[in-house]
Structure I
Amino acid sequence: MLHTHNRQRRVLRTSLTLIAGLGLTVAVTGCGAADTGKSSGAGSTDSLTLTVPSWVGAEANVAVAKYVLETELDYKVNTKQMGEVIAWDALSKGTIDAVLEDWGHPEQEAQYVTKQKTVVSGGDLGVTGHIGWFVPKYWADANPEVTTYKGLNKYADQLKTSESGGKGQLLEGSPDYVTFDDAIIGNLDLDLKTVYAGSEAAQITQIQQNYKAKKPFLTYWWTPQWLNAQVDLVEVKLPEYKEGCDADPKKVACAYPNTPLQKWLNADFAKDGGKAAAFLKAFKWTAEDQNEVAKMITQDKLSADEAAKKWVEANPDAVKGWLA
């Protein structure tokens, strides 16, 4: 979304904010520390708490996991909206029990997984994430040079906006996303300026408007994302990613890597969380699955619970595999 993106890379998505425009409908609660699979009181069901990041693909993970946990395993699932670094802290303290989509936070892993041992791996989500710079195919077809960073300066004038200060605009999402784009622009001597839409939802709106009008644009973007099925984007070739090329955030001048997205569990919950912990470790699906649920929420205007129910009912074999 955050977004260099794997467990050995620097964080690129963090402190994300709620995206109301994407119809985030998973319940947000003010509950305290999660009950790690234990009964929270007389007559109550077992409960756990999941964090909901503010991009819709991650919301889709939580929606489906929540639906299965509640309908198949009789758990009460609470959810909390919070930024990624904050979520790691909460995960360590047991305020939340699991993070289902992490794009890589090496500092937090070193602190909580290696040193304190309060967080443990929940395994791969099954989805590989990638971030890059993208242009619309219609513009790339007319101007093939824009598909490589070396050709962008020649066409920077076509990317100028009222907000880009005489330079070509590189459209970003939330200002809370941590990216290397300013460093890449400076280190590659590009005539560009990052301009933030404000959220994933606002960024999507701008992409859709530009695409409909056949305007040239350049945007920070990622996969998987449901919008990629509706707009034809071409990735701009940046210098090849090599191990360590992003070690110093100020010196980054390379592409973003491909990142297998990870799940993380509170250590006590992983040990004592019973069927809920076992299910979350087994929960794994594809980018296509995630995009399908995300599209139901954003485009079909279903609630998160409705989208999850529809997907689960259409994919019984996948659910059986998670519960086996």
Structure II
Amino acid sequence: MCTGPATGPAEPDIELLEPREVPLGGPRAMLVGRSLPNRDRRMVGAWCFVDFYGPADITGKPGMQVPSHPHTGLQTVSWLLAGEVWHLDSLGSRQLVRPGELNLMTAGAGIAHSEQSPPGHSGTLHGIQLWVAQPERDRNGPAHFDHHAALPTLTEPAGSITVLMGELAGAVSPARTYTPLVGADIRLGAGGRLTVPLEPGFEHAVLATGGPLSAEGHAVPPGAMLYLGRGRRGVRLEAEAPAGALLIGGVPFEDPLVMWWNFVARTHEEIVEARAQWEAERTSNGRGGARFGTVAGYEGPALPAPALPATPLRPRPRYRSR
């Protein structure tokens, strides 16, 4: 659960967010490192969820197998560094995403989808799954799916920057956004030194995606995220060996949120309603309602929603002071 800006003591300017290991999807779950939401830091701009996985050897294994499940009030951002994943959704979308390509699903009022490593998949799976919270004016709008096979890339002597979402140094992604934000994949060569320009009105964070990385002089282990605060005009990245990073940022998100399971909402009652509607649809083979729909082409059972907690879900601040 996450909300808009906290009141009280000033937030830290630099904060290392260590990931926690969690299973991703059902009985055949693969383990991922979740750096956002973190215990104290729950959002960076409108970004409210970051899972990092791999590089994992999935030779002769199922790989990613996430059954059909619902979403509300968010965008899912799928970015691969190695391997491939099939996306199926209740709009009828069928899309294989590969490294360098962006899958962007907008849930709005409701959508269902599945994610699977395809038959005959390659031996390594390595990537990132992120969520972006939709603001009040858009969160109950229509669902969409977009695939972007070509994204703008800036080439520097020290490495390269691919802009997934938003704008960076004049390069503008074609991806649909609902709040001012940025997402960019950064690759550094051995001995690379690169200062990435930042929008000072945004808060930013850097996720280390591979290789030893230093951001503003702070070591960032793979899978961990370094929060950079607001007001910066650039971030200095350094790598002694080839390394990668994902930069995320945006205007601090003002809408109060309640985030539970796969739903982003505003109140406990909205979560209860979304869960009930998903369970009705899931257990009636699509005849229980039309909010989420059916994922055509997915052969297994849909993912059941977990039980709600005994106490009502309440918004918590986007940053919790220690």
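Every number here is computed from the coordinates shown, using simple stated rules; none is lab data. Computed from a prediction, not measured in an experiment: that's the story for all the values here. Cβ atoms are built from the backbone, for glycine too; each structure is taken alone.
Given that helix-only ellipticity at 222 nm (-39500 (n - 2.57) for each DSSP H run of 4 or more, over all residues; to 500), derived from a single structure, equals -1500, which label among I, II identifies that structure?
Of the options listed, only II reproduces it.
Give the label, chosen from I, II, of the structure having the highest value of distance in nm of label points 7 Å out along Cα→Cβ at positions 185 and 217.
By distance in nm of label points 7 Å out along Cα→Cβ at positions 185 and 217, the leading structure of I, II is II.
Taking Rg and Dmax of the Cα atoms in Å from the coordinates of each of I, II, which one would give 18.9, 58? The partial results should precede the final answer.
Numbers: I: 20.2, 69; II: 18.9, 58.
So the calculation was done on II.
Match the computed value 1.00 of FRET efficiency 1/(1 + (r/R0)^6) of positions 113 and 145 (r between Cβ atoms, R0 = 35 Å, to 0.05) to one of the structures I, II, and report its label.
II
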